[in-house]
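The structures come next, written out as structure tokens.
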Structure I
């Protein structure tokens, strides 16, 4: 199987596609010889398929909704205007990250942030 089940990011397909979408898919297959795929995130990605979306029950599932909003207070620190340049490895284990402050006032300052639990 190519897709997990029960994870925090929902992947669905429109169950009632518009006729024009289906005609477009068929035309791409007929004209270009593109294979019609049931799931373009499975074994083969070469072809044409109905669009998938990260949504369910009328809600869009972003990484924020799927992961960050589920965290307990104090479980994660987010830093904006920061570019990660390297994952710090110690004895085969990720223990921190090297970052550059890319804010207007940061001046490109580099620093290393060590993780208490997870990177």
Structure II
């Protein structure tokens, strides 16, 4: 058998009370500050709708280039397929981090990450 150093009994024992504390703070939920959640919830919904709209707009021309019977040639077909596979393979979170580094904080990096990832689907 392989001997690994993944589980430490004392560390696991120290973490169990922290799990209990976290669960006790989750139940029952505290809705006293719900007014502070409204704006971030709408921002999240707006970002996902804008990312989906961007994906729809960009995926329509890309779909014709990715189809074997409507593309300009085999090189274009394979390059577009490679691009779509890359967009699908890179997680949205990684794309989001790259876009935050490129354009700064805000909703734009999230919209770009969701939109580009959704093109590959």
Structure III
């Protein structure tokens, strides 16, 4: 039985990804990035918010994919934000100094508002 692992919602050039699986595995992350790349190419999306509130663990391979995607997003002058990270996930981004690369927000609404100006 295939379960829904994430949902996408697009409004103009902003895409919100609600991740509904934990731990976040490399296969799911690759599927998410493939979908986001498609939206970037075809729908002019340049701002991406990942709602991480259900994610308890993110492996290094997923972070690597996210960093690669960030490089693509930077080419179109876009941004990626992570919203509602659990403390251990947030700690991982801070200890690796990736909080300097990705915007981290306490909640989804704050991320949706802040990503345009950050």
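Of note:
- For distance in nm of label points 7 Å out along Cα→Cβ at positions 55 and 95 computed as 4.6, the structure of I, II, III it came from: I
- Of the structures I, II, III, the one that 13.4 was derived from, the read-out being mean count of other Cβ atoms within 10 Å over residues 23-30: I
- Here helix-only ellipticity at 222 nm (-39500 (n - 2.57) for each DSSP H run of 4 or more, over all residues; to 500) was derived from just one of the structures I, II, III, and that gives -4500; the source is I.
- Among I, II, III, structure where volume of the Cα convex hull per residue in Å³ as derived comes to 217: I
- Structure with the greatest value (metric relative contact order in percent (Cα under 8 Å, 6 or more apart), set I, II, III): II
Bear in mind these aren't lab numbers, they're just calculated from the coordinates by the rules spelled out. Note that the structure is a prediction, hence the values are computed from the model and not measured. Cβ atoms are built from the backbone, for glycine too; each structure is taken alone.
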